[in-house]
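What follows are several structures.
Each reported figure results from applying straightforward, stated rules to the coordinates on display, with no laboratory input. These numbers come from a predicted model, not from an experiment. Cβ atoms are built from the backbone, for glycine too; each structure is taken alone.
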Structure I
Amino acid sequence: MTKILHRQIHQQYPVAAGGDGPYVIDREGQRYLDASGGAAVSCLGHSHARVIEAIKGQLDKLAYAHTSFFTSEPSEELAEHLTSRAPGELNHVYFVSGGSEANETALKLARQYFVEAGQPRRSNFIARRQSYHGNTLGALSVGGNPGRRAVYDPILMKNVTHIGPCYAYRGQRNDEDEAAYGRRMADELEEAILATGPETVAAFICEPVVGATLGAVPAVRGYLQRVREICDRYGVLLILDEVMCGMGRTGTLFACEQDGVVPDLLTCAKGLGAGYQPIGAVLLSRRIFDTIAGGSGAFQHGFTYIGHATACAASLAVQRTIEEDGLLANVKSQGEALQQALKARFGNNPHVGDIRGRGLFRGIELVADRGTKEPFDPTLKLNARIKKEAMARGLMCYPGGGTVDGWRGDHILLAPPYILEEAHREEIVEKLDAALSAALEQVTA
């Protein structure tokens, strides 16, 4: 009998015992091809020698030193690595232990910036429906997934307004092209700012490519540029959450590079450390840093493990490997090949409504009726059935529910490691086809 409070209390989990490239191996010797990187985390697979050696080497020197007393070489080197490659003037970084902490930190940085800048009335935030920014209370408050929020709604922040997502498959009208649709959705931000009171809005937060809640939905071209213009017009900070879609997942180190936009604050995690150590980060603009540095000179925030030396050493090895091994090029080429393979295999499936994404970040949305886009009854738990069938076949994928409105809708998220090869890609498609067919047979029979 386990003493762990597992995510699903009554589920029997296999015991992970080893890793071999993109495979996880359980205690019984069963191999699982990790087609989702866990939750878009394990971008270098599960046995990368360079990263493992970096961790061992750092442990031999120093595992940890509290940042109220010391900085460390790995954290300084990682900060230099990230900021020297970041777009615009994102030239400082704050390290944390994961994505929720990163987004919580970004919200507090935005608030403190305006207090230090002499605009203390700016305490409101705007976010999007069908988004996910983490499970801490601040991050959950700006998140727009009703299912995740429901139990905790009474204790969430009440200074958050949610606007519609940029979700072309379900939101774009027949009489508008992508540009018109993107402008219409971005204009919702301006309407929300004006309704809230421009002088009271601190920041707008969104994911450039929406991950867990919608299943790899990129914003249409021009949407984020329009969002940036609106934020600038009203003095609102732009926070881009790249926890899931960043660090090379979409084919560029920072996802926003493909949208031609530079945020004021950018959060990342998951692929930052590739699962070898828990780590996240917030990159902040020169303007925010200079304002706080020239004011109180201290960020009123902190966690025990920020700038953890071993985590930073692991992350630095991950990022250097991605760069030196040319893995972003592999993400682009394998991502496009995966998209084509998914379309070839599932494009005519009557229950596949959309296949989308960027790089090695792909989503398949499932529907009961392709013509009307009507989702399956959520009580059928199609996404859970797909996961179970995939695991039985030695495939890890990341199905999710509530795609349409937080309650209805099913999708499958794929986020395989950047070391993906053709044989792995073919295995993903074959096993996913078998798992999806088995699950659909259960709910449509």
Structure II
Amino acid sequence: MDRTNSDVLVVGAGLAGFTAAVRACEQGAKVLLIDKSNGELGDGNVLMASGSLRAGGKSPKSDPAELYEFVMAEKVGYPDLVKAWSETCGRAIDWLANAGVGLEETAPGRIWLDQNSEVSLAPVYKKDVGTRALTKLKERFVNLGGRYLNGVAATKLLVENDRVCGVSGTKSGETIELRSRATILATGGFSANKELVKKYIGPHADECKLRGSKQDTGDGLRMALAAGVKAVNLRYFYGHLISRKALVDDRFWPYPRLDSFVDEGILIDRNGSCFVDEGRGDVAVANELARSNDPTGAVLIFDRETWDAAKDDAFSNLVKTPAPNPWLMDNDGELFSGATIADLARTLAVNSANLVETVEAYNRAVESGACHSLSVARTGKPKLLRSPFYGLRVVPGITFTMGGILVNGRAEALVRRRRRHRWSDGRLRWRLHRRPNTSGGDGNPGG
């Protein structure tokens, strides 16, 4: 069996993994970075990302106190971890710039990876944004003496005397041991693992569209759970509603996004009824649909005004990817229209009477300012729906899962003590490091 020793072992060569590896090298550590893909830059989500650098939806340069209060208001964060995260966000941006990664600030605090890029149209994404950032980080990593091994699949954490001391895995069919003083798991979530998606997100969530890397199969989570580490908030994911046609056609993922249709329209089920508060935003709506019993059966209803406005979609203009209008219509994206709601219902094969009543009740509530009285109360800033009407079949697109290993403010994992079965606070003989994860997790650089 082949054995390799290092001070720091980083598992997963994405933006988090390369960042951790470079930073450890800067501190004088002997670092080994591994990835199970054969890619020279791994094969993670960042290679398809738009490059938006956000901190829980806010600017990473925001005041740390503001970031802390914002995250803690959700009541799922852990105070010492959120505090460490909020105090580090701004410094992380400065560090990336100093490491040679190109950044753009399109508005005060609105920071992106360098946006200059060709656009792939199947799947739809910017081909060079993430690749260029990782190339810079890898160059710095190698120059600092770091070692990168691809094609290495970590399968189990090595634990001796209640300490994680590396991983065992395979390379080219051979078993290897990679021993280290500290182990950093940066393997992403489990969005590409259908069984874990069904287990943690919803019983039918495997019917959703994977909107990210096929490599995110939950390897780090699985190894950590087997070692007794606690995991939290695994039911949440970051993603968006996308055309249902994305299930069979790469031209409809990961873009265009449908945020404006959610904000200004309604989401109905196969019976023509509303079942979610669209005012909570596209990401929350995608999560709720994914947890339902029919993730592929929903339709977004909106009107001509909203459709026409989608020609000048703000996000699409910003990242230079195709806007929903005319992309969805030109490429047969399961978009339908009707002069009346009854006409549209017949085209969609939805219960006509139910859909007519749903839209009429919605419009009455909007006109009277009584959206709280709807069967599913509507928040946000809803608008009247006027003829002609549009219907778009949609499906949740899962970019990455949130939640994950519970860590403290020093990125030490919380583990179950064998005798008492309690969760310790990480100051321990078990030392498992992971990228900071405030609620469980949010670190995607994309949109």
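Where is Rg/Rh (Cα atoms, Kirkwood Rh), for residues 152-367 alone largest, in which of I, II?
Comparing I, II by Rg/Rh (Cα atoms, Kirkwood Rh), for residues 152-367 alone, the maximum is at II.
With helix-only ellipticity at 222 nm (-39500 (n - 2.57) for each DSSP H run of 4 or more, over all residues; to 500) coming out at -12000, pick the structure among I, II it was computed from.
Label of the originating structure: I.
Any idea which of I, II comes out highest on distance in nm of label points 7 Å out along Cα→Cβ at positions 32 and 400?
II
By the measure FRET efficiency 1/(1 + (r/R0)^6) of positions 16 and 200 (r between Cβ atoms, R0 = 41 Å, to 0.05), tell me the structure among I, II with the highest figure.
Going through I, II one by one, FRET efficiency 1/(1 + (r/R0)^6) of positions 16 and 200 (r between Cβ atoms, R0 = 41 Å, to 0.05) is largest in II.
Just checking, which of I, II has the largest value of distance in nm of label points 7 Å out along Cα→Cβ at positions 144 and 328?
Evaluating distance in nm of label points 7 Å out along Cα→Cβ at positions 144 and 328 on every structure, the highest lands on II.
Which structure, out of I, II, was distance in nm of label points 7 Å out along Cα→Cβ at positions 176 and 256 calculated from, if the result is 2.4?
Computed on structure I.
1.00 is what came out when Rg/Rh (Cα atoms, Kirkwood Rh) was calculated for one structure; which of I, II is it? Show your work: numbers first, answer last.
Working: I: 0.96; II: 1.00.
Computed on structure II.
Out of I, II, which structure matches 2.7 when distance in nm of label points 7 Å out along Cα→Cβ at positions 96 and 320 is calculated?
Computing distance in nm of label points 7 Å out along Cα→Cβ at positions 96 and 320 on every structure in I, II gives 2.7 only for I.
Just checking, which of I, II has the largest value of FRET efficiency 1/(1 + (r/R0)^6) of positions 264 and 344 (r between Cβ atoms, R0 = 35 Å, to 0.05)?
Of structures I, II, the maximum of FRET efficiency 1/(1 + (r/R0)^6) of positions 264 and 344 (r between Cβ atoms, R0 = 35 Å, to 0.05) occurs in II.
Assign the value 9.9, 32, calculated as Rg and Dmax of the Cα atoms in Å, for residues 184-223 alone, to the correct structure from I, II.
Value 9.9, 32 for Rg and Dmax of the Cα atoms in Å, for residues 184-223 alone corresponds to II out of I, II.
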